[in-house]
Structures are given as structure tokens and as C-alpha cells.
Structure 1
């Protein structure tokens with residue numbers, strides 16, 4: 001049986017983004033594949049059922065970004081559903097509960113509460 005984990009990181013190129021780490025304990029092997037490219041510094045990734053949420057930990061006039069995704073049927077790729085400003089610089093943490101997503105902004109010193117629609121849009 002394989003175990004899979006979503007992995008966020010700081011990125012240096014458009015070929016990087018959210019990864020999926022696969023661990024096979026029988027073979028004692030570990031592999032990682034990028035499943036959502038072009039996301040700048042997706043340092044926090046959160047899954048809830050068929051939805052995945054991430055952020056772009058950046059600084060801009062409207063702050064960083066919060067993104068929502070849907071898993072493809074094979075669970076090996078993500079389809080971006082939405083991307084909105086976090087309203088604070090360097091978003092660093094996400095928490096999801098009952099249709100709401102809380103994003104904390106590190107250097108912005110604030111947080112925002114976002115409603116997640118049925119279709120996964122923010």
C-alpha cells in the first residue's frame with residue numbers, strides 16, 4: 001500500500017509548485033512529482049475531501065494569493081478553481097472548517113475569512 005502526501009515549498013521557477021509525495025513502505029521508496037505547476041511559493045497546502053487549498057506566499061499591493069483546486073479523478077493532478085488576493089503580505093497558514101477558509105498573513109499581520117462556495121470557488 002502506498003501513502004501520499006501533498007507538499008508545499010518555496011519555488012524558483014514556473015516548473016515548480018505543489019507536489020505529491022508517494023511513499024511505498026514495502027519497497028522503501030519515496031518519490032515526488034509536481035502536480036500543480038506555476039504557483040509561486042505554495043508554502044502551505046491543505047486538503048479537505050476532493051478540494052485542495054494553497055497559497056502563494058508573496059508580497060504585492062493586494063498581498064499574497066489564496067488558491068482552490070479540485071483533485072482530478074486519478075488524484076495525480078489538480079485543477080485550479082479559483083485564485084484571490086489574501087489582502088495581506090506573505091500568507092503563511094490556512095485553516096478550513098464548515099465552508100470557511102481562514103488565511104493568516106505573516107508580514108501583513110492580519111487574517112481573512114473566506115467563504116468557500118459549493119463549486120470550490122472562493
Structure 2
């Protein structure tokens with residue numbers, strides 16, 4: 001989310017399945033090169049998040065990006081943006097792709113579809 005890779009969850013989950021610190025460093029290098037501080041590359045760095053559309057944010061418990069997702073949801077809510085935050089206990093980053101038939105994954109997908117429908121057809 002912010003490219004700094006300094007959150008507690010990034011420091012805690014350095015060697016997790018799917019997404020680890022090395023993968024995040026590589027992703028940021030390819031994604032934003034030297035532009036990662038810019039809000040267009042990293043919206044959480046914007047001074048004002050007001051006026052953004054409703055957000056659905058799901059964070060996995062065992063995910064290096066967990067704390068950044070929580071922080072972004074908090075900033076959106078503080079800016080008055082309608083934000084639905086879902087925390088998935090025991091899950092790793094990409095759990096729904098790793099285990100698509102698991103109940104937790106099916107429930108997560110259903111929640112995402114519902115949130116998208118509500119946003120597109122209020």
C-alpha cells in the first residue's frame with residue numbers, strides 16, 4: 001500500500017506463503033520504481049482521502065500487508081469515506097486464490113461480490 005515496508009506486519013511476516021518481504025520489494029520496484037511516494041502510486045500517502053468512492057477492504061491475519069490495509073481503512077473512514085473492513089482470522093495473503101473451495105474463500109468472494117453490487121447499484 002505505501003511502499004515503505006515498515007509496518008509491524010511487514011516486519012512480523014517476512015517469510016509467509018505467496019507474499020514475503022522479498023516479493024514485496026520486487027513488486028514495488030516494478031510497480032512504481034522511484035515514484036512510490038506519490039499518492040497516485042500509493043493512495044494512503046495522499047494528504048486528503050475525502051471524496052473517494054466507497055471501499056471494501058479485506059485483510060488477512062497472517063499477511064505482511066495487514067497493517068497497511070487496516071491503516072488505509074482507518075484513514076478512509078476518518079475522511080468520511082464509506083468503508084467496509086473485513087478481517088480474516090488465520091488467513092494468509094491470497095488465501096482465496098490458494099484455496100478457492102474453502103468455506104472462508106467462498107464467503108470472502110461472496111462478500112466482495114455483494115460489496116461491488118452495492119457500490120454499483122446503491
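Source structure of the calculated read-out (helix-only ellipticity at 222 nm (-39500 (n - 2.57) for each DSSP H run of 4 or more, over all residues; to 500), -12500) within 1, 2: 2. Could you figure out which one of 1, 2 the value 0.8 for distance in nm of label points 7 Å out along Cα→Cβ at positions 13 and 93 was computed from? Going label by label, the one that fits is 2.
Given a computed value of 3.6 for distance in nm of label points 7 Å out along Cα→Cβ at positions 5 and 101, which structure among 1, 2 does it belong to? Comparing all candidates, it corresponds to 2.
For relative contact order in percent (Cα under 8 Å, 6 or more apart), which structure out of 1, 2 has the highest calculated value? The maximum falls on structure 2.
Every read-out reported here was derived from the displayed coordinates using simple, explicitly stated rules and does not represent laboratory data. This is a predicted model, so every value here is computed, not measured. Cβ atoms are built from the backbone, for glycine too; each structure is taken alone.
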